[in-house]
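**Student:** What follows is a set of structures to go through.
Nothing in this text is a laboratory measurement; each read-out follows from the coordinates by a stated rule. Note that the coordinates shown come from a computational prediction; the quantities given were computed from them, not determined experimentally. Cβ atoms are built from the backbone, for glycine too; each structure is taken alone.
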Structure P
């Protein structure tokens with residue numbers, strides 16, 4: 001359970017860092033090379049399914065609260 005939460009935190013950090021980087025570069029007018037933007041997109045696309053799988057795995061291991 002602890003490892004799943006750690007993996008989820010890492011995936012959220014990766015996605016958040018990419019979003020902040022793109023936002024800051026857009027606001028400040030800094031032009032990032034297409035390679036960097038593409039690489040960040042690929043990394044985000046790779047992290048999203050891992051995050052979703054871990055969230056479902058964490059939710060499945062939770063006891064039902066009624």
Structure Q
């Protein structure tokens with residue numbers, strides 16, 4: 001799956017006109033993998049007809 005994500009990241013960056021080296025693609029792939037996992041968790045939540053809002057917490061991703 002990691003190779004598929006790496007290919008997807010490279011494709012997405014290519015669409016923006018960015019030509020990144022393999023090291024940068026690897027780092028972006030690691031971040032992208034975490035984001036996709038969290039998004040999948042959000043998509044799995046059953047909210048029926050309730051309204052949902054999101055927030056941005058920049059400290060959630062700081063190391």
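**Student:** Say we calculate mean count of other Cβ atoms within 10 Å over residues 17-24 for every structure; which of P, Q gives the highest result? Let's see the in-between values first.
**Tutor:** On the way: P: 12.9; Q: 10.0.
The maximum falls on structure P.
**Student:** Further, regarding this structure: A value of 50, 20, 18 was derived for Cα extents along the principal axes in Å; which structure in P, Q was it taken from?
**Tutor:** On the way: P: 50, 20, 18; Q: 43, 25, 22.
The correct label is P.
**Student:** Compute distance in nm of label points 7 Å out along Cα→Cβ at positions 9 and 41 for each of P, Q and report the one that scores greatest. Mind dumping the intermediate values first?
**Tutor:** Numbers: P: 3.2; Q: 1.9.
For this comparison of distance in nm of label points 7 Å out along Cα→Cβ at positions 9 and 41, the top structure is P.
**Student:** Here helix-only ellipticity at 222 nm (-39500 (n - 2.57) for each DSSP H run of 4 or more, over all residues; to 500) was calculated and came to -30000; which of the structures P, Q was it taken from?
**Tutor:** Among P, Q, the structure yielding -30000 for helix-only ellipticity at 222 nm (-39500 (n - 2.57) for each DSSP H run of 4 or more, over all residues; to 500) is P.
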